[in-house]
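Trainee: Structures incoming, each one as structure tokens.
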Structure P
Amino acid sequence: MKVTIAYIEEPPFGWTEADRVATGADIELADAVLRAIGVTRIEHRLTTFSELLPGVEAGRWDINVPLFVTPERANHVAFSLPVWAIGDGFLVRAGNPKALSSYASLAERRDARLGIIAGQVQHDSARASGVGGDQIAIFEHQADAIEAVRSGAIDAYASTALGNRILADRISGSVLEAVEHEPAKNGKQHNLPLGAFSFNKRNSDLLNAVNRQLRLYLGSPNHRSRMAKFGLTSNEIDPALVR
């Protein structure tokens, strides 16, 4: 049995090594689960974020690496059980010269520019917090957004707080730093967004098999040790576990 899984270049969740081998937390989780359900051949298909949902919906591959679950996305694909829960953050130049700590703080700085990958949920979150459309620059690839922060073309790149921490650690010279978003000031409990694998809605057999294995595997010592290699801890794992 062969399964093709699509991924994007977004450490620590997925990236391509120099030998052209796909790796990352989401890749390793997918491989462990698929092997356990009897998949004998796994192919990794590199794509762009904007092609993930249309690609699996059209049947060009079988499964996508996890992405945030939203009602709009669920109209097009079938989601697995959640596998992680992660809040947003910014990647900014070292020293955070414009003191950007949340979407709301960026919205208050009309001279601040925010970079977002096309189709990601951070766009809606930013607009809902008052960030103007003229403050947002859309990128197709993460590497281009990071370079725009470096060059000063934008002041912040919005992605997951975890991903930005990993990026800042990997980029030498302390040129950039990660900023985790401050919690809302209204005192309300904030539930972290959940990420899950996604499938073609007609591929219920694969979805059900993956879900059965996820129920057994998520939160296990083996799962936690695998994810720890990529910086995912109980902070990201436990809120996603199905009780």
Structure Q
Amino acid sequence: MPLYYIVVNTFKTQEEMVSSPLAPPTSLHLDNYLAVFDQVPLAQSFGNTLYVTAGAIAVQLFVGATAAYGMILRATLFNRVFGVLLLLAFVVPGQATLIPLYRTLVDTELVDTLNGLVFLYAGGSIFCFFLIQGYIRTLPFEIIEAARIDGAGVFQIFWRIVLPLIRPILVTVGIFQTMWVWNDFILPNVVLSSPENRTIVLQVYNAVGEFTTDWPAFMTLSVVVLAPMVVFFLVTQRHIVSGLLAGGVKG
């Protein structure tokens, strides 16, 4: 019903929406879409969001995969204790750390920059680490031992053996994290202040006026923002299922 309510009202005028918000539109009113693409810098905002999402996911997957591989390859007491500390840090609500994180960006001169936002999203590596670590435990370690005997180094084993084997979980984690970073509102709202650095979600928030709001235009912008993620999820949902099921069977 909420999705129907939003989509239907994108084809209505403000007066028609107020009078009959749930009724189908009497005509195909496309002025809202034309106005949104004409008045809102969507191309720039999409570019900003794409840059932040791609950079953040690349860092998260790299750090998460290499950390999980290293922690399992060397199961020392220090690594086990460090893993427990990571778990404790993982359960801390992100909102509780916003102030120190913001101060860190100020001290490093990364506040109000897209790189600073990527830096904050890099903290999502811990989520990737836990999922990838559980998946690596299901791999046949005889292959790794055989590679060691043949003289392969640590990075050769990771790049040529482990990385191809963990590709399903990398895809699954990458999908989850992409949807989180793309749709996130809190961190961009805290970090970014310049109009030219706004992500696509901030453009939706900016469309709400202080006293009056053009609700059909607001819902039209919401549909434009949601559409890429809906298509992305529909295209990649089979990878989510296959990646989770692949890690549930030993060997």
Structure R
Amino acid sequence: MQTLARMEVETRGAFLLVMDVCRLLGREETGIATELDSHLLRLLTPVVKLYTGKQAVAVVSEGLESFGGQGYIEDTGLPGLLRDAQVLSIWEGTTNVLSLDVLRCVARSSGMVFHAYFSHVKSLLEGASGVTVLTPAVKAIHSALSRLELLVQSSVTKEPNYLELAARDLAYSLARIYAGALFVDHASWEGASPADAYAWCEQDLCPVATNHERGWYDSGSLHDNAALVYQQTHSTTKRLQNNFTEPS
């Protein structure tokens, strides 16, 4: 049940993200979008494509696994669902490409897309702040949003490729925090259940700040990543060379 609950809340989060982008797109197409709406739509389009496409694979894979061996059999149709989900993170734009598109829209808007994002998330949280049962979730999202805002502000003084190294985690953080704000906004309606908001906030809502604190995006990390990837290859090649050159 815990596994199913986590799959359910991930699905609900994806639904809220997609529907909010549809709302913004509708305002844009009917000519009633504000400047804030337009900036928010530009930022969220690659973020939502990236996040929902990637998480679809994880959720479908978990669902297939829960059927055991039956889930692996083609006749059930489940393997087809997994293959179809996998293509979402490819033809909508790979995760890395969409992450860089997030940075591109930030640069082209001179950071105005971030201003729109932070403003709207704060307004969603303010609307739910009067609901006592939602207080823990609102605090968790506020904390994650503050950490993200500090990181974005401090990135101005970092190396030119700093945000590029952090791009994937930045996109995930934008998606999780925004979905969390949508969850509490929805849960603040009369008769709605706050359970999904609590479940969503159990995860790290701002992984980019967490990994920033660990030094993952410092200048030496690129070299460290390359060394890690190629280390085993170099070791294996050297061992094979030694085997061929040693006298029998």
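Every number here is computed from the coordinates shown, using simple stated rules; none is lab data. Since we're looking at a predicted model, the values are computed, not measured. Cβ atoms are built from the backbone, for glycine too; each structure is taken alone.
Trainee: Could you tell me which structure in P, Q, R was used to calculate FRET efficiency 1/(1 + (r/R0)^6) of positions 29 and 141 (r between Cβ atoms, R0 = 25 Å, to 0.05) as 0.60?
Mentor: P
Trainee: Still on this structure, please answer the following. For structures P, Q, R, which has the highest computed value of percent of Cα pairs over 25 Å apart?
Mentor: That would be structure Q.
Trainee: Which of P, Q, R yields -21500 for helix-only ellipticity at 222 nm (-39500 (n - 2.57) for each DSSP H run of 4 or more, over all residues; to 500), as computed?
Mentor: Only one of P, Q, R returns -21500 for helix-only ellipticity at 222 nm (-39500 (n - 2.57) for each DSSP H run of 4 or more, over all residues; to 500), namely Q.
Trainee: To continue, here is another question. To test your reading of the models, identify which of P, Q, R gives 5.3 for mean projected area of the Cα convex hull in nm², for residues 53-100 alone when calculated.
Mentor: Going label by label, the one that fits is P.
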